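Scrolling down, you'll hit the structures one after another.
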Structure 1
Amino acid sequence: MKLASYWLDTSEPFRSAAAGPVQGTCDVAVIGGGLTGSSSALALARKGARVVLLEAGTVGNAASGRNGGMCNNGFAQDYGMLSAKLGKEVADRLYRAFDAGVDTVERLVAEENIDCSFARVGKIKLAAKPEHYDKLARSQALLAANVDPDTAMVSRADLANEVGSDRYYGGLVYRKSAGMHVGRFVRGLAEAAARRGVEIHEHTPMTGLRPVPGGGHQIETPKGRLHAKQVLLASGTSQTGPLGWIRRRVVPVGAFLIVTEPLPASTLDRLLPSRRMAVDTKNLVNYFRTTPDNRLLFGGRARFAVSNPNSDEKSGAILKAALHDVFPELRAARIDYCWGGMVDMTRDRLPRAGERNGIYYAMGYSGHGTQMSTLMGTIMAQVMDGRTDLNPWKDFDWPAIPGHVGPPWFLPLVGAYYRLKDKLT
């Protein structure tokens, strides 16, 4: 079993990194080489800007290359609940933004000819308890009436057409959702940006950032100094550089995944006959899908902990037990990959994007980053050009999380709370 991301291990490394020092002046400096950074750099370069992208590690090596490869529309939260909290008009606008995220991924895959197995197979949200099915049915009725007629309920009696497991009580299908090989996608985006002249520096963390008299910002790196007219932070949960304001508002939460050996098509036809993305309704969520080479990926919040080799291996053991509970016939299947990544959670589990003190930012995707980060990267290229009206998160404030001033000491408490909620609700 490799303690490595399946997506990164089975995609070609980014090969167009700049070799020289970081120096001179650029129109925009993008901090972070994941999906937000790569898509924004590509969009900015298409507009004729001189762009320099600085990545502390390697392109796609953080959250963008360590997720489930699910490109799903719809909220993590209940649509009815968010409508009541935010108002129907706002909730519908945000829901359509998630739809637009999936459309943006599909468009970029076609325009840049990125070989990443993008397919609109749909997503099913599985009721982990009988009462969860009733809640999903109420949500689907509202969705169909207001914002997404491409949804449908699947009863427990019909669930075998979707999932070959007796652990669930029906589900809600979102037909617009898609899956892809996210490692090939994020690296393909970065290659497309480099082809258009973006200067991409790997292993180049931002270590200093300060405004310059007369306009712009000076960025310090171990490889030199850069003057940028504009700066976009696409840094997610990065712990490198002067990002204290961001860190007080984003909680890095570990997400963990395992991937089996390649399975016979006949097995997958029993387990996931529709090949949809699948996610359950638990607070400590599990999700699963097939991969382009006929493996089964199984992930979730196995532990509320940070990702490191020891933590990943412990989480892998928990996920393996959960996999066997959902699909007992896979008890003999070999686990080939196990890894973790850090999700940039906000307090309300909704993204944030905007500008503060002349610095632009987009992050906080809270587990829905594949499509929303790609959308926000492209949108921020226009926001930085004056089109602030295009930012779906422009009216959201972003207060600091009380007590969050360093490492997330409270994660074990949060995990215990959600485990209790899963037992009681």
Structure 2
Amino acid sequence: MNKSFALAARTSDEALRLRASAVIPGGMWGHQRAAAVPHRYPQFFVGGKGCRVSDVDGNSYIDFMCSWGPIVLGHQNEAVNRAAYGQIEQGDCLNGPTRHAVELAELLVETIPHAAWALFQKNGTDATTACVTIARAATGRRKIVVAKGAYHGAVPWCSPSLVGVTQEDRAHIIEFAFNNITSLREAVDRAGSDLAGILVSSFRHDISRTLEMPTPEFAQACRDLCDAADAMLILDDVRAGFRLHLGGSWEVYGVQPDLSAWSKAIANGWPLAAVTGGESVRDAASRVFVTGSFWYAGAPMVAAIETIRQLHALDAPEYLRRMGQRLRDGLAERASRHGFEIIQSGPPQMPLVQFAGDDDFAIGEAFCREALRQGIYLHPRHNMFLSTAHGQADIDEALDAADKAFAALARRT
């Protein structure tokens, strides 16, 4: 390590940030979510096991971000890694896919009621972009209706940033207000005969706002409007897929999309994404050109097969719901005990905790920093995630730590 960096830094994390500032544009602030976590949160980690992660300065935390979603069975799940490393010993990135591409597609079709086929990618952005491309190919139209503020990826057509993005990049995107059927209908009317599809998240999980589940009426309206216009209903299940329902997050509403985008929890941290679709869009999916040099690597697909099998065996959505509710109830009781009013939103499997009246998130960030000192990794603005490695004892340990964080915060306010 450069001596000047060592002199300027108090911790290994700070030293790495300083080094990054010299060789990565914007340093860690501009990339890798550094701007999305509270000040002085660790950015560099050395490992994880089960529901815990360890940073480069030797601190360990009960992890309620799960690598921002991909870890659904716990860090370093032995069966998943054993299967994936077994494939790596034979070969991973080859001249074509291994047999596991077919086996995984078969498993997804068996698991997801709306799915007649599956295609594979690497990232959630790959999957949502492929869905939009397929919807346009299937309909011969251009307009995509999306919820204002929704996050569907980090490329120009859907980027949350306007830097480097032109009006032309987003020329065929029309916005509506999530859960507002009138607004949705107005957006569909604006699209007119050029409507290719409605793209909607499984629930509203925009950062820095209270999470919002879709109403059954809204979900059905999305389906009905697409049917009436012969357009595609696209469900962005990248973030919530396999945590709320193994068959797709809107199965609980009895609403099935034409296309779904999946990633995050699909392979327990191994890089993979998928698009699933119905029979009506099979031909369009076979005609579009979407590809990537690493998309058909064998190890992530083996990992996905083992992950999905475990999710079935564990009835993971229900297990995660119970552990999430245990966390939610415990936080509510401890916050009240120390004189705080908290707002808990979203599904228990993917919770968000906010403080009433905390419009600038100052209290929430202070609480999360106190919690970090007590050994739990939370987030004040972004939805969190549970994994099946979070057991009752882990939740209770986290609640004890949260109690100390609430107490410390109460002494300061």
Structure 3
Amino acid sequence: MRKLWRDRLHPAFAAVLAALMAASMMQALPKAAGAAGETAGEDGVYRIAALGDSLAAGYEYGMEKQANPVAYGFVERVWEQALFRGFKAEYANYGIIGLRTEGLEKLLARAERGEGSGPEDLLAEGQEAFVDPRISSLVGDGAAVRRNIESADLILIQVGGNDLAAYIQMLGSGQTDEADAWLEGMLDRILASLETSIRTIHRINPDALVVIGDQYSPVPKNIMDQQVPYYEKLQDAVKQTTGKLEELSARFAAEGRDVRVAYSASRFVGRELTYTKVLAAYLNKETDIHPNQNGYDAMGRAFAEAVWGDYREPSPREEGVPITIFVNGKELKPDNEKPLVRNNFTFLVLRDIAAALKADLAWDNKTKSATFTLSGRKVVLTPGSAVMMVNGEPRTIPAPPFTEGGRTYVPLGALSDALGFDVVYRNTLKTAFING
């Protein structure tokens, strides 16, 4: 049986890769009319599909040593940005470790036909040592891959780093002239392959906004007081690669197709050691080029700016405020009391939550219950009761309302969900998104 991984790289990758399967698989739905990347499906859900290599997957050096690793890469950050903008949002992540542009081209060709892909379909010659053990579970169902691409409003692509890895190796071994000649041919092949992939995407989904990330160089100018003599050549290669992507974007623009470039490479210049795990791997006598959280944040910002023009974040929280709340893209600033967190559930004062959700509120002093109505839904909650009534039907809630200091507090998530909102809490941001 052939080995899945080269021992010197990531001996326990299989475990961490299984943990990266957290992205939801979307169902295809009709899309509303509007500008690419600015509208959602008819059900109001904004859908994102990500394609590419380990950077798209969100891998970080050392994740395989964590008990329960969870990816938080640029794809997750772009999804959060959709939540900030008031979208109900979902994403499907087809980031595959070791994928090259040729492999992406093959994956999309098979998906267009509704056929699944396995390692033998996506690998380049001599790439057997880099098989991602998730390939079959990720892209084995070609019909599902096609549905997710077909229903996406936004398609993110990050690929090409594996194609270009040999350039660093050639420079490191002193083959400067050979490396430059090789790079010129490789960039042309990458451009041609990406163009083929995007045309396949457009045949499946002509309305989606496509954003391609450029390629950063992970090699620092100095490492442990040792100067890297080919640093500037790598930076020039990065600029050439970005130029090729801009050329591709312009080519599609001339056809009336919206294909944009996400510029993250320039953000890594001079910050290679603070944006990647290169030094940590080097000290362990290993090789790794993946971003750390600083790097993935830079990439997320680049992609978000390419799509929406800016990158949103919660306002600084006042002392004693444990959580930030956004409702339909607007940060909630309660008029009465700060949100309370009890047993990991967030509570707001009755009138604050009614105002935030734009729901009608009625208090029945006889039954000591609050009734919220919105868009044909009616929800009744009673302080101390673990059961609320939703359109006349009982529903158990894990966090009952309560009264404290003369004010009645209502569970934000349970009420919002009952009124038809989509509720997402992101521990990465200590922020709750309520969109509907």
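Values quoted throughout were computed directly from the atomic coordinates according to the rules given, and no laboratory measurement underlies them. Values in this document were obtained by computation on a predicted structure and should not be read as measured data. Cβ atoms are built from the backbone, for glycine too; each structure is taken alone.
Which one of 1, 2, 3 has mean projected area of the Cα convex hull in nm², as calculated from the coordinates, equal to 21.1? The value was obtained from structure 2.
Comparing FRET efficiency 1/(1 + (r/R0)^6) of positions 44 and 380 (r between Cβ atoms, R0 = 25 Å, to 0.05) across structures 1, 2, 3, the highest value is found for 1.
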